[in-house]
Structure P
Amino acid sequence: MKIAVSSLNGQTVTAHPGKTNRFLMFEVTDKSPPRQMAALTLPREMILNCAYPDADHPLYSVDVVIAASAKGGLAQRLSQHGVRLVTTCERSPERAVEAFLSRS
């Protein structure tokens with residue numbers, strides 16, 4: 001499973017994933033704990049609120065996007081591409097991923 005966490009500074013979970021250009025990418029397998037794979041920095045034209053809805057997008061290749069808050073329209077748009085959008089109260093990206101996995 002691939003998980004993207006909205007994080008402008010790379011240290012805390014941030015809100016508004018449709019407006020941000022930075023995400024931490026995690027990979028989860030049954031055999032190992034979540035591990036951070038990379039940081040994704042999107043060019044301005046690829047920020048979700050700016051990108052064309054049907055255009056190919058790097059976030060459409062993940063299973064889950066985690067953010068501190070988000071609007072329903074973005075959740076609907078991501079779900080059309082098989083991506084689940086969830087919100088969290090966790091500040092740490094690692095803890096946000098772990099909390100999501102414990103609820104799933």
Structure Q
Amino acid sequence: MIKINMDDEDQKKLKLWVRMLASSTRVVQILNKRMKEHTPLTLAKFDVMVAVDRTPGGVITMSELSRMLLVSNANTTGMVGRLMKDGFVEKWALPTDRRVYS
């Protein structure tokens with residue numbers, strides 16, 4: 001058995017945080033639904049495009065993008081691949097380092 005070891009005041013604060021997180025999750029779900037209804041983008045794709053747009057010249061390496069979005073390189077590769085397929089972004093190898101794409 002496990003029991004939360006907090007006084008009543010801290011338990012009230014914890015419950016408030018849980019309700020706020022649930023509300024936040026619901027808002028994100030609604031935004032994602034509306035985004036899909038009115039654009040060809042999901043919120044995740046939109047986040048990628050905003051991150052790229054905020055960089056100098058609108059160009060960023062894949063690893064920098066992963067760090068900026070706080071996601072794995074594999075996640076970024078998949079998302080950028082889908083955005084490329086949809087024609088929203090382009091990707092190319094850097095001439096100075098062919099292992100790096102921008």
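Where a number appears in this text, it was derived from the coordinates with a stated rule and is not lab data. A quick note: this is a predicted structure, and the numbers were derived from the prediction, not measured. Cβ atoms are built from the backbone, for glycine too; each structure is taken alone.
For distance in nm of label points 7 Å out along Cα→Cβ at positions 15 and 31, the calculated result is 4.2, so let me know which of P, Q that is.
The value was obtained from structure P.
Among the shown structures P, Q, from which was the value -0.39, -0.69 of log10 I(q)/I(0) by the Debye sum over Cα atoms at q = 0.13, 0.17 Å⁻¹ calculated? Numbers along the way, then the final one.
Details: P: -0.39, -0.69; Q: -0.64, -0.84.
Here the read-out was taken from P.
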*Structure (P, Q) behind the derived value -20500 of helix-only ellipticity at 222 nm (-39500 (n - 2.57) for each DSSP H run of 4 or more, over all residues; to 500)*: Q
*asked:* Starting from the value 16: which structure in P, Q was relative contact order in percent (Cα under 8 Å, 6 or more apart) calculated from?
replied: Q
*Can you say which of P, Q returns 0.5 when distance in nm of label points 7 Å out along Cα→Cβ at positions 47 and 79 is computed?*
Q
*Suppose you compute Cα Rg over 2.2 N^0.38 Å, for residues 7-54 alone for every structure in P, Q: which one lands on 1.67?*
Q
